[in-house]
Structure P
């Protein structure tokens, strides 16, 4: 169990609907969550936390394709551009969930999807590509819906577990809380050993997302 990798992959919606305060708050929330991720990693010495980032708009691309150890990770602010090609992003990630390039022996990866809109490409084909990989089926999945217009149905299907719900982030304060939770609790869940190959890939994941309360301030999008 010594020093097995945990691959944490952000999938970030950078379409035009995220422009303005939303993208600024997303960048701020992730940047502020990095120290907490380091703390979780230090508390779980058997797990080597490696961070990666995919952004999707008119195209999907890796911001960090090579896994970066959390202690060496520096956030680069993302910018908005174009449509919402979630399917392309999922397909990119699915290629990295094969073995190789993923090692045969590792802890469960974390897939954290953050979106405020409706996919504009064949996202179901991308999701099938994720589900077709052994590591994709074992992954701890987190979905954060930014704003009331986010397609929660798509995010629910991404989670692949009817007992889990997307986190609603309807204000900057809720987004910060959701990012903080995704960056810590999900990593703790992923740090548990992967069951043998005979395990049910649809077994309940060992965590429950919180209900994020919002107060009546002016921080609502």
Structure Q
């Protein structure tokens, strides 16, 4: 389900019109997040660390309203729920695209995600998932501890989906630290909203709850 935003009465009307005219309206930041508690949680529950931190990122994104905004045919729409379109690594070094529905309960999310991951790993080629607009584009680079990241873009294709990438987990002062790159469309949100997402995500990774920003 989605709801149309009235641009004429929207508080970000001027910002939307300004940045929508850019050839590249996306901006990005890279932050380091403490994953110690979530890494321990995954080991204790014998579940995928990747799926656990991915699920928590979706919880945080769904709690920050601008992350649910999308531009469709020049109009702004707010989705009720945002899912994941993720790159799935294969044992042979290639990857494919997978579509992972968001469920508030992690176990429900994990079971559905496991099936999709298995399907992608047993396939060949990219097989782009028909995900629609209500997704975040996710990727993981568990081999690299990056400090910045850029994305391949087709500027002829209108795109307003956030892009989140996860880096290598590293040990630092007895903590588990991971770089996270976040790219968003400036016509839909600002750095303040990215900071809200980061704060919510870090709280979830630390198992201290989450604050919703609606």
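One table, with the values for the structure above:
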{"item": "Identity of the structure behind 23 (criterion: relative contact order in percent (Cα under 8 Å, 6 or more apart), calculated), options P, Q", "result": "P"}
{"item": "With mean count of other Cβ atoms within 10 Å over residues 5-12 derived as 11.5, matching label from P, Q", "result": "Q"}
{"item": "Top of P, Q by mean count of other Cβ atoms within 10 Å over residues 21-28, largest first", "result": "P"}
{"item": "Value 0.25, calculated as FRET efficiency 1/(1 + (r/R0)^6) of positions 13 and 125 (r between Cβ atoms, R0 = 35 Å, to 0.05), assigned to which of P, Q", "result": "Q"}
{"item": "Identity of the structure behind 2.8 (criterion: distance in nm of label points 7 Å out along Cα→Cβ at positions 37 and 181, calculated), options P, Q", "result": "Q"}
{"item": "Value 47, 36, 32, calculated as Cα extents along the principal axes in Å, assigned to which of P, Q", "result": "P"}
{"item": "At a computed 5, 19, 26, 21, 18, 9, 2 (P(r) over Cα pairs in 5 Å bins from 0, in percent, for residues 53-100 alone), which of P, Q", "result": "P"}
{"item": "Which entry (P, Q) yields the derived value 19.6 for mean count of other Cβ atoms within 10 Å over residues 45-52", "result": "P"}
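Laboratory data are not the source of any read-out in this text; all were calculated from the coordinates shown. Quick caveat: nothing in here was measured; it's all calculated off a predicted structure. Cβ atoms are built from the backbone, for glycine too; each structure is taken alone.
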